[in-house]
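Next up: the structures, one after another.
Bear in mind these aren't lab numbers, they're just calculated from the coordinates by the rules spelled out. These numbers come from a predicted model, not from an experiment. Cβ atoms are built from the backbone, for glycine too; each structure is taken alone.
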Structure 1
Amino acid sequence: MKKTINIFLFTLLVRCVMAQGAGELINTWADDIQWKHAHVGFSLHEVKSGKMMAGYNHDKCFVPASSLKLISSLTAWEVLGANYTYETILAYEGTLTDSVLTGNVYLIGSGDPSLGSKRFEEKLNFSELPNYLAGKIKAAGIKTITGNLFCDESIFDSFPISPSWQWNDLGSGYASGAWGININENEYEIWYNTQAEPGNAAEILTVTPDIPNLILQNEVTIDAENSGDNAYIFGGPYTFEKRIVGSIPKSKQAFRIKGSIPDPPHFLASAIHHQLTHLGISCGEAKVISTPTLHPPLTGIDTVSSMPLKDLVRAANHHSLNMYCEAFLKTLGLKSGSRGSGSEGIALIEKSLAEKGFDITPIHLEDGSGLSARNYVSPAILSGFLAQFVLKNSPATTTYLLPEAGSEGTVRRLLKNSAAKGHVWMKSGSLNKIMSYTGLIEAKNKEWYSFSIMVNGYTQSSSQARQAIEKLISDLYQKL
């Protein structure tokens, strides 16, 4: 008994020393002159006990940027299940006689964010999907469709983006939003010739995929080499006339920027209709259903399934895919109602957090991706949420879903030369003068710790802020 008590006391003493060391480290770091004008927050949790080991402004509200993706994506993983798949259904209604369908063909969306994406080699990308679906219609014995081709996207509400996203983001690929039918991650690529001298106009070489009726008012100029992508595409959802302003760097290679497809469901409907014509199948019009409609009895033709949710969540967190997390949020909303919406998804997340024992006062959500600057959450909620997830679902599961610092995803360049490399998995987040990192540390004694670091309103450059946070994480690993 005495030996057991001594072991317990020794373990408790070690934990106290570690907590004190981590606390002193973050206090010194946060009080540094470089953060004089910034709002700094930190929280560290021990996974096995769920207790917070150190904190600094840990209960204050911060704009989390893409660290918020952890809450939306991991909640979706827990609620929907790791092996949940999105299923897009191809079907028809009416009578089929002598290869003539007296009726309509439907593509019924499930909100799959990966439909037609080139990210997953196992699945059909956009260059393959329309031809595949048209071929399935032909294989069903249909040569004439007297009605129309309908793409039904009504599973989600008809507003694909958050109302609080910034205007200068909406035309860019990372702000494409989530529809009931998505395609090619709702992005198109604009390729520029940037070989001219700085100050000259940047010439558009090609736009892919080709989007009917898209008009690009190009005002982009060439800047110095390595000056970065400073081009902005103005024009939100359903707007086919876009204005592109700003600059891109001089280069011998073609330079790419990404835009958001104005109306993905209609774009896919038109692409399938085009392939039907190519195959000699006559059809009425390509139309979109946006309002929930009671379908007549349908005959199935084919089902296009996504990768399991665990792989979609992994991709979303490794590559910070906003549209995926908006789709997850709306899919969560389906659990609360008959139609997926961001507001219903947010309500479910807040309810889930409350059921886990969190005080949800310091949290306000506007989206699932963190793109809105009106999102607020405390470091304690982020690191505490992650600690609970790890304890319930295992470190192995969590480290599969998060990128490893120094080698994967958006954090592949961090901690590359640190002893912490190979022991830290985390989600990064950034907006203008906002930076956050939330993740998991495997300590030298093989214990696990979750952390969240958030800085709002820093005044130094982004690279300087990032280096300072990187050093904190590296030093924290040495203390644990």
Structure 2
Amino acid sequence: MTTFHLSGFPRVGAKRELKFAQERYWRGEIGEQDLVDIAKALREINWKHQANAQADYVAVADFTFYDHILDLQVATGAIPARFGFDSQHLTLDQYFQLARGNKDQFAIEMTKWFDTNYHYLVPELHKNTQFKANPAHYVQQIREAKALGFKAKPTIVGPLTFLWLSKEKGASFDRFELLNQLVPVYVEILTALAAEGVEWIQIDEPALAVDLPVQWVEAYNTVYATLAKNVPAKLLLATYFGSVAPYADLLKNLPVAGLHIDLVRAPEQLAAFEDYDKVLSVGVIDGRNIWRANLNAVLDVVEPLKAKLGDRLWIAPSCSLLHTPYDLSVETQLQANKPELYRWLAFSLQKIQELRQIKTALEQGRVAVQAELDDSQAAADARANSKEIHRPEVAQRLANLPKDADKRQSPFAERIAKQNAWLNLPLLPTTNIGSFPQTSEIRQARQLQKRHVVVGRL
């Protein structure tokens, strides 16, 4: 059997139900229990979609009201002390204040999650930060999934990535010094998850895809030896967003039950892990973009791997599907107006069906999904040759450019002096962080423009 699993699924809902519910809650139009009930319903829908696609494990602990790294700050007791909140008894209102700020404190800083457009809330760590386990948020989701009859695999970000993504505050110190205090708290959290009867726990360590200092790399040995020894569940160490081939020897010798590697971003790294003697999960469907996969090309990679690994081969998206839209079928205008483009796309629901088709082909042969493979190939061929995105004349113009076409003819100091003398422009600040603030007037004008009542640019 080939195991098919996911690291995570979009939490916002097919029609952005979570976003709209949160906004209503913040405006006081619905109560806390209403918001909690909506979130619970969205989780159930997500799990049903995964189960209907024949996923062997549904992703749990991936749902969050705001940010999964904020949830981890709560779970480890690492919320900023400046708010004065008790992480063990945090209310939903207080949780949102951490993310949005209040009259006394500014919100926790946000920054990009590696090289994606997702932004996480950056943990603020002090030299005297005291971690304390609070796994209730994760345990609740496991219990919900199990009560509905789903086989759950919780996923949380690992301790080294959590520390790597944090920032030191206050007195000068190195956050790496906090690792020895953090690991026992992780043991407590993971043990609580294991106590719910889950077979596997996925621990995400995407920091391995960046150029880590030596002491951080070496720490993986001691950290995962401690986790594996003390947590009564199988641990799947997941990496993504880049190659971890430089750390192959290290990773293959960690006392975990399995590894996940990203073969979309770094297909070349497979060679370094083909001899792995435990579970090897390969990310073969892109979790970061909107394009259909060429299923024949994917099978060309995983079929030889299946022959070598047998049941130790797992298949998955490259990373959490958090980064992709929910469902292509709601894009009815796109389907009507741009059918060729529509055929090239796959959102989260479509991507898990692609994985189902790959699983079926591995277990029953390609003939069992021949129609789906033919359609996938036709879409890939059409996109590769479409005049909508491939312009031979543009390619020829680029080919004809001189080798120094990207070089300036004069240094910046000379150019800026001439520009200032000629244009004589005043200062014009244009930098903006995120979206411009929305007002009711701007929202109304946008709606009018969509209905073609207002013509022009806003």
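Structures 1, 2 were compared on relative contact order in percent (Cα under 8 Å, 6 or more apart), and the highest value belongs to 1. Computing distance in nm of label points 7 Å out along Cα→Cβ at positions 87 and 311 across structures 1, 2 gives 4.0 for structure 2.
Taking FRET efficiency 1/(1 + (r/R0)^6) of positions 31 and 55 (r between Cβ atoms, R0 = 41 Å, to 0.05) as the criterion, which structure among 1, 2 has the greatest value?
Once FRET efficiency 1/(1 + (r/R0)^6) of positions 31 and 55 (r between Cβ atoms, R0 = 41 Å, to 0.05) is worked out for each structure, 1 has the highest.
Which of 1, 2 yields 0.98 for Rg/Rh (Cα atoms, Kirkwood Rh), for residues 79-134 alone, as computed? Derived from the structure labelled 2. Looking at structures 1, 2, which one was helix-only ellipticity at 222 nm (-39500 (n - 2.57) for each DSSP H run of 4 or more, over all residues; to 500) calculated from, given that it came out as -13000? Among 1, 2, the structure yielding -13000 for helix-only ellipticity at 222 nm (-39500 (n - 2.57) for each DSSP H run of 4 or more, over all residues; to 500) is 2. Once distance in nm of label points 7 Å out along Cα→Cβ at positions 151 and 415 is computed for every structure in 1, 2, the highest value turns out to be that of 2. Looking at FRET efficiency 1/(1 + (r/R0)^6) of positions 183 and 327 (r between Cβ atoms, R0 = 41 Å, to 0.05) over structures 1, 2, structure 1 comes out largest.
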